[in-house]
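Trainee: Each in structure tokens, the structures are laid out below.
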Structure P
Amino acid sequence: MFTATVCISSLENAKKFINMTSKYDGINMRLKMGNYEVNAHSVVGVLSMVDSEKNAVFTADIPNNDAQMTEDIKPFEVK
């Protein structure tokens, strides 16, 4: 399972994030912020996570060392 801490800080970032997740159609992806968890493919769900001050945990049902996912998530990842 791939896991990363991400920040979706603006509507523009949310749009880019949704475009990124759409490349992985058919793969279970989730975003969790506090007690709130949404499908990372969901436009409404991702938009509900827009917050410049809070981080979310992104998980995807693919291997943790997936090179393409590692590259795609970089613009959103919080180190």
Structure Q
Amino acid sequence: MSILAAIRREEKKVKKQLARLQNDLIGLQSAGRALGKSASRDITTIKKRVMSAGARAKISKAAKKRWAKVKAQAKKAVA
């Protein structure tokens, strides 16, 4: 088997895959245009969730309380 023949076969496979992908892409773009503005929305603009300072303080206080309880039980177990 010739290396050149193998390369040509691979080239044909890749060209077929490329043509199939280009057709798929054209179809998707057509569907997007058909849907109009609802499809042109930018998906990457997800808003970041922001926690207020009061909420962070409450969570911190609760976590410290839980850990204090765990440490107190650990001291009782050691003693």
Structure R
Amino acid sequence: MNLEGAGRLLVILGVSIAVLGGLVWLAGKALPGLDRLPGTIRIQGSGFTCLFPILGSILLSVLLTLALNLIAKFLK
């Protein structure tokens, strides 16, 4: 792969990450109760909060798996 191809790949990856970040940000605004699902581990200290959304991650994984399988099935 030459430098032009590597640069194009990096730009595509960067734009994809930015779009994914925007979608996550919008989902947080549109669905404010996602951080209060059962199975979310919340650790709070003085000046910080750390969330581990275990159930949310599982649900997202299942939904993305179904969507990608449907897309792959239609593209065959």
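Trainee: Tell me which structure, out of P, Q, R, gives 17, 13, 12 once semi-axes √(5λ) of the Cα gyration tensor in Å is calculated. Please report the intermediate quantities before stating the final value.
Mentor: Values: P: 17, 13, 12; Q: 61, 29, 8; R: 31, 21, 11.
Here the read-out was taken from P.
Trainee: Figure out for me which of the structures P, Q, R the number 6.5 belongs to, where distance in nm of label points 7 Å out along Cα→Cβ at positions 11 and 67 was derived from the coordinates. Mind showing how you got there, number by number?
Mentor: Working: P: 3.8; Q: 6.5; R: 2.6.
It was calculated from structure Q.
Trainee: Identify the structure, out of P, Q, R, from whose coordinates helix-only ellipticity at 222 nm (-39500 (n - 2.57) for each DSSP H run of 4 or more, over all residues; to 500) was calculated to give -27000. Before the final figure, lay out the partial values.
Mentor: Values: P: -8000; Q: -27000; R: -23500.
Answer for the origin of the read-out: Q.
A short reminder: the numbers here are calculations on the coordinates, not readings from a lab. Predicted, not measured: the structure shown is a model, and the values here were computed from it. Cβ atoms are built from the backbone, for glycine too; each structure is taken alone.
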